[in-house]
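Each structure below is given as structure tokens.
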Structure 1
Amino acid sequence: MSLNVAVAQQNLVPAPPSVAASGYLLMDADSGEVLIEHNADQRLPPASLTKLMTSYVLSYELERGQVSNQDLVTISKNAWAQNPLFAGSSLMWIEVGKQVTLGELHKGVVISSGNDASVAVAEYLAGSEDAFAGIMNQHAQMLGLTNTHFVNSHGLPHPEHYTSARDLATLARAIIGFPNEYALYSEKEFIYNNIRQNNRNGLLWTDPSVDGLKTGHTSEAGYCLVTSAKREGMRLISVVMGAKSESARERETQKLLSYGFRYFETHHLYSAGTELANAKVWKGAETSVPLGVRDDVYLTIPRGKVDALNAQLIIDEVLTAPIAADSEYGELQVKLDGEDEVRVPLIALQTVDEGSIFKRLWDSIVLFFLNLVS
């Protein structure tokens, strides 16, 4: 066997595993690349996966400084653990009239999967659960979740309450963007009211690379699990919806994660704000402008293929002042074996004002003779 053939065989990616679930998806958290999907846009009942959005909205408000983990929340009858609506469901076991810190309630949502805690958070942030559902849907729209609609904060069944595997992966990616709050998802237990409850994500005990996120189960939704794991700097997000049992949702999740980590690798190609090129500027107070990318650029590719990547900067032919910072003046293209993998705008990293009248006139003459303008 020749060396070239051996290398080619090493780079082969086998077909994805068969996963026993209604809908599923595997995504790289940094690049957003989807590695495996099945019925990923089908609208399905999310059960307690709903609480991912409840937690996200709270994290969003915490990060903006609109609320604090030390805020005291007075528990209403609607949020009471003994609310008949919650009979037989997961609870934090909060009591009417008691005051609980917002930070404790957040743990109750994430770790205990408490329906009561979810309602308490919803009422504190929006005044009522109906109003909070509206906020949840606004955030869903801002995140680009196209197959998601919420009517409550906890996930108990409702015909108009649904989401999809792709939308949940996108939401999970956004939650990971709040590292302080995301840390809650790796906590294995929570004690409140002298009641110790374990995190229902069993993979936290069996897979050290897993540090989140959330389980869900109702008879309508089946057994669901959104998971994130990080190995050797690569973070994957898996979504499994509609599995047959607790053990099945964990087993099917491990199939997805094992496949992704074994056969793919993610590379951080370029950092936001780093100069990638210095382009000539005509008629400007400065003679050049640094160009770069607006956001970090990540790329997920089959393992062993990094040497086949080819990057090219396509810069606009004539850059004329004024140049506005953050405006687009070209494109970064990255190809793998000749196929486009990344196309992102090149932006000016600083402003360049117009030059003096003499400078503008002189450059106009030079451009004319260079035949670069009509």
Structure 2
Amino acid sequence: MRIAFLCKRQYMGKDVILDRYARLYEIPHQLARLGHEVRGYCLSYQKHAEGEWRHESPDGALFWESRSLGGLKVAALASYPWHLLRRLRAFGPDVLIGASDIPHSILTQWLAGRLGVPYAIDLYDNFEGFGQARIPGFVPALRRAARNAALVTTTSEPLRELVANEYRARGTVIAMPSTIDTLVFHPLDKAICRRALGLPEDVPLVGTAGGLLADRGVDVLYQGWKKVLAEQPRAHLVLAGPVDPHCPPPLDDRIHYLGLLPHARTAELFNALDVGVIYLRNTVFGRYCFPQKAYEMQACRLPLAAARIGVMPDFLATAQSGLYQADDPEDLARAVLSQLRAPRLADVPILDWEQAIGRMERHLNAITITK
């Protein structure tokens, strides 16, 4: 197949093309490895360098093109769909895949209609929780694009159900959680990891990595931590990731902030901990997301304390003592203390990207055959 993949350039703070990062890279990369000719078209909302790149693949081919909005954002936005239509007519794709946000979902439907080819939408999150959803008309247009797609892939089962039932999707809808690189995230020696990160070696360590943001629920962790210390005064809290300026970590000698960690160091952190915390609120984001750190912590064999919301009750079905009521600091503390006293690991298999995208490829084959 000739496959066109449309997405934004920057994803979770990483450059999709140059960093070859996570879901937005792995979908086209794995499809190329399966023997398809794949072209990725990225739009930078920032000021990334424009150009073209070829990434080698043993069986297929993966080419990237990137455009930047630069300073004249309105003019660039108005001209980009027509530029992309010309590029796609020259490529002649069998199918389009739109990913990353609301504009690319809408754009993919528009382009597929003019090219007369089927299209798929990948929802790595519930885009209705993004700031773009406040733009008048964007949410109905997103729902229309997903409803009319031949295939929709979602990051979680709750999001799959939302698309199937509320969006009334006409095509196939499958849950395809973002997975991880198990060559990076796997069990390591705890003492070595603690020394490498400059953490104390002889005390219980609880922690997390990711957005330390109040709208995600980090304040519940900070409040609950006081209750953990009341029972486990030797325990320390370890944090990594971007900090919410309106909700900074408390100042305490037993709280360690490690800044922004690259993937390999994040794996060291998860191996250094005794309990990992996944905080979520009962929000549009919390109900439909699939926290990738759940897989990362699981691959490192780290017991979890996680909010009882969205996918997490199913994820921790075999370790329910680690679940806590969202937005409840006391229950968070109870879950953390329970995992410190009697650690329970989730029994969850982790698919690799090759397996996950292999399943997606079978559905793409089906929609191109029937077009």
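Brief remarks on what is shown
- Test item: distance in nm of label points 7 Å out along Cα→Cβ at positions 211 and 347 calculated as 2.7, pick one of 1, 2: 1
- Comparison of 1, 2 - label where FRET efficiency 1/(1 + (r/R0)^6) of positions 147 and 251 (r between Cβ atoms, R0 = 35 Å, to 0.05) is highest: 1
- With helix-only ellipticity at 222 nm (-39500 (n - 2.57) for each DSSP H run of 4 or more, over all residues; to 500) derived as -12000, matching label from 1, 2: 2
- Origin of the derived value 1.00 (FRET efficiency 1/(1 + (r/R0)^6) of positions 123 and 283 (r between Cβ atoms, R0 = 35 Å, to 0.05); candidates 1, 2): 2
- Winner on mean count of other Cβ atoms within 10 Å over residues 51-58 once structures 1, 2 are ranked, highest first: 1
- Computed 14.0 for Kirkwood radius over Cα pairs in Å, for residues 35-130 alone - originating structure among 1, 2: 1
- Structure with the greatest value (metric FRET efficiency 1/(1 + (r/R0)^6) of positions 19 and 227 (r between Cβ atoms, R0 = 41 Å, to 0.05), set 1, 2): 1
- Computed 21.5, 66 for Rg and Dmax of the Cα atoms in Å - originating structure among 1, 2: 2
Values quoted throughout were computed directly from the atomic coordinates according to the rules given, and no laboratory measurement underlies them. Values in this document were obtained by computation on a predicted structure and should not be read as measured data. Cβ atoms are built from the backbone, for glycine too; each structure is taken alone.
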